[in-house]
Each structure stands twice: as C-alpha cells, then as structure tokens.
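Below: a set of structures, written as structure tokens.
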Structure I
Amino acid sequence: MNTTAAAETAKVTVATIRDWARRGIIAATKVAGRWVIDTASLARRIEIGARRLARKAKKVVLTVENMKAIGGNEWIRGSHHRVYLNDWAEYAGIEVTRYNTGSISSASLGGRGIANGRAYDLLGAVSKVYFDATDGHLYVQHHGADAYEIRYLSGERNQVNLVARIFAGVRTAVAAL
C-alpha cells in the first residue's frame with residue numbers, strides 16, 4: 001500500500017504516514033524511493049488511535065442520581081429541583097482538622113499545608129454548591145473572587161481558582177462512579 005492510500009485509510013495526511021514510517025510507528029519499507037506500508041501494521045495503528053479517542057470521548061454527565069450517589073441532598077420545592085453538596089470542600093481538595101471548640105487546628109489544600117486563616121477564608125468564600133436538575137448545571141454561590149492567592153507552609157505561593165477546583169472535583173467524583 002502506498003502513502004496516499006494509507007493516508008486515506010487512516011484519515012490522516014500523507015505527511016503523517018511518512019512520519020510514522022520514518023519513526024517506526026508503522027512497518028514500512030522504501031522501494032525505489034517510495035514508502036510501501038504494511039497493511040496489518042497500519043490497521044493496528046488505526047485501532048490504537050480509535051481506542052484513545054474512545055477513552056477521551058467519555059463525557060461526564062451530571063444527573064440527580066449521580067449527585068446523590070456522591071453525597072448530595074435532594075431538595076424539591078415548587079418549580080425548583082436541586083441537589084445540594086454540603087461537603088464541597090472535599091471536592092475542592094481542602095482538608096481541615098478542628099479542635100473540640102470548632103477552630104481549625106490544621107489545614108491543607110491538595111495535600112499541601114496552608115495557613116489556618118487562609119483555610120477559614122476559603123471555607124467562608126463559598127456558601128452553596130448545588131446541581132439544578134431543571135437545567136442540568138452545577139452552580140457555586142460564592143463571595144469574593146474566583147481565584148485566591150495561597151501561600152503554602154513551604155513558603156511557595158500559588159493562585160488557586162476555587163470554583164474551578166470544585167467543578168473539577170465534582171466531575172472527577174461522578175466519573176469515578
């Protein structure tokens with residue numbers, strides 16, 4: 001099979017086929033200055049690409065059942081149908097231990113230690129996280145900015161988008177079901 005036919009079969013460009021042949025991704029030999037592509041090798045490469053696309057194509061669908069399965073509380077009143085996530089800090093990667101008085105004794109964000117006062121600020125920044133079943137969207141009701149500057153106990157500073165971390169954490173939890 002020549003490079004043009006291989007490119008049409010694999011739905012890629014001729015340059016891609018030549019590159020694959022040069023790098024040994026597909027079995028090919030040069031005969032009279034032209035590439036001759038092994039059909040079985042090309043079919044195997046196409047199948048690998050199809051598997052990767054299938055893995056990437058898995059889309060996370062948020063539903064009432066999924067949100068309840070990850071710990072949400074369903075609330076229905078009038079025309080509103082929502083599932084509230086009271087433990088949103090877990091999905092944002094905020095871990096807090098407290099004294100018996102309720103004060104924060106230690107805190108971490110994504111497994112790295114942060115100041116207790118900053119953890120208090122982060123926990124107070126978000127008042128509600130809920131999934132609205134009527135429109136299928138996840139909402140975060142927060143006060144202040146989306147992004148916060150975090151100084152880790154190691155001294156390193158970083159900008160953290162709290163809302164994006166919550167969304168990503170919820171989607172990861174639903175995908176793990």
Structure II
Amino acid sequence: MGAAYLVVLGDRAAIRWVLEEQRMAFPATPRAEVAALASGDQLLLYATRGAWHNPTRDRGRVIATARVASAVRRLDPPVEIAGRDFHSGCDLEITGVVPYPGGLELQPLVPRLAAFPKPHAWSIYLRRPLLRLTDDDYALLAGDLRPLLTDRSVALSTYPAPSTAAASR
C-alpha cells in the first residue's frame with residue numbers, strides 16, 4: 001500500500017464536487033503533503049463539523065474512501081469551488097461513500113490515532129487539506145468505516161446539491 005491520508009473537506013459544495021467529479025483540488029499555497037501525494041495512495045474523506053453550515057448540530061465525520069488515480073497537476077484555469085480558487089488537483093477513484101448525513105465520527109477515535117499526538121488539541125491538525133495517516137491509523141478508520149459504506153452512485157443522491165453560485169466546474 002502507498003501512503004494514506006485524511007482529506008479535510010470544510011464545505012458542503014466542496015464535498016459534493018469531490019464526490020461527483022471524483023477529483024480533488026488544492027489551494028495555491030504550497031504544502032509538502034500535497035506535493036507528496038501519488039497515484040495509488042489511499043484517502044479517507046473527512047467532512048468537518050462546519051461543512052454543513054450547522055456546527056452545533058453536526059459532527060466531523062469520515063464519509064468516504066478513495067484512491068488517488070493521477071499525479072497532482074496544475075489546473076489551468078483554476079477550479080472555483082464555494083467561492084475559492086484551487087490551482088492544483090488530481091483524479092480520484094471514489095471506492096465507497098456513506099449516505100448523508102452519516103459517517104464515522106472522528107473525535108471519539110482521536111486518542112487512538114497517531115496522527116493526533118496531542119489529542120486535547122486534535123482539531124489543530126485538521127487545518128490543512130491532507131493529514132498523513134500511519135498504516136495503523138488507516139486500518140482502524142477504514143475498518144470502522146467499512147460497514148457504513150455503499151456504492152458512490154447510490155450515496156451521491158443523498159448529499160445536498162450546492163447552488164449553482166456556490167460551485168462551478
């Protein structure tokens with residue numbers, strides 16, 4: 001297995017775009033983990049508790065599994081999603097999706113994950129597009145997520161569609 005990452009998605013329009021397009025897009029700010037992403041790497045897609053615009057009701061959840069299907073490349077022109085420009089991206093193969101509004105709640109598992117060396121401040125590690133996971137972290141999360149997953153074509157219709165102003169291709 002290649003590397004494994006938690007993909008942090010903080011807006012419902014971005015979540016829908018990633019699931020629908022089977023692509024990932026990254027902001028212009030250079031990040032080492034984005035540059036290291038390679039075809040074949042395993043991804044767990046995480047929706048932040050604010051992604052659905054109701055953080056008092058919602059919880060941060062792992063909602064899908066994917067495999068990187070191409071190298072990260074420059075997008076020309078950039079892609080606009082939810083009012084933000086994204087300058088690089090890659091193709092994905094979405095391998096499973098939890099129907100909305102479900103998912104694997106991340107916070108209760110944080111003390112067991114090496115990706116969060118300071119569990120009391122765990123959310124600070126999610127202020128980036130990708131968080132590298134150890135093989136053990138990936139196995140734990142993917143194993144707990146597996147029973148919740150269904151085919152992308154079935155689950156996609158359960159996710160709220162963004163307004164046309166919120167996302168564009």
- Structures I, II compared on Kirkwood radius over Cα pairs in Å, for residues 38-125 alone: the greatest is I
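Quick check: 1.00 is what I get for FRET efficiency 1/(1 + (r/R0)^6) of positions 14 and 78 (r between Cβ atoms, R0 = 30 Å, to 0.05), calculated from one of I, II. Which structure matches?
II
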- Task: Using distance in nm of label points 7 Å out along Cα→Cβ at positions 6 and 30 as the calculated read-out, with 1.3 as its value, let me know the right label among I, II.
- Result: I
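Determine which structure produced the value -4500 for helix-only ellipticity at 222 nm (-39500 (n - 2.57) for each DSSP H run of 4 or more, over all residues; to 500), calculated from the coordinates; the candidates are I, II.
Values: I: -12000; II: -4500.
Answer by label: II.
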- When you work out distance in nm of label points 7 Å out along Cα→Cβ at positions 46 and 142 for each of the structures I, II, which one comes out largest? I
- Message: Out of I, II, which has the highest value for Cα Rg over 2.2 N^0.38 Å?
- Response: I
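A value of 30 was derived for relative contact order in percent (Cα under 8 Å, 6 or more apart); which structure in I, II was it taken from? Don't jump to the answer; show the numbers that get you there.
Details: I: 16; II: 30.
Of the structures listed, the value fits II.
The value 14.4 for mean count of other Cβ atoms within 10 Å over residues 22-29 was derived from one model only; which of I, II is it?
Details: I: 14.4; II: 17.4.
Going label by label, the one that fits is I.
So if we calculate mean count of other Cβ atoms within 10 Å over residues 62-69 for every structure here (I, II), which label has the highest result? Walk me through the numbers on the way to the answer.
On the way: I: 15.5; II: 22.1.
Evaluating mean count of other Cβ atoms within 10 Å over residues 62-69 on every structure, the highest lands on II.
Only the coordinates and a few stated rules stand behind these numbers; no lab work does. Quick caveat, the model's predicted, so the values are computed rather than measured. Cβ atoms are built from the backbone, for glycine too; each structure is taken alone.
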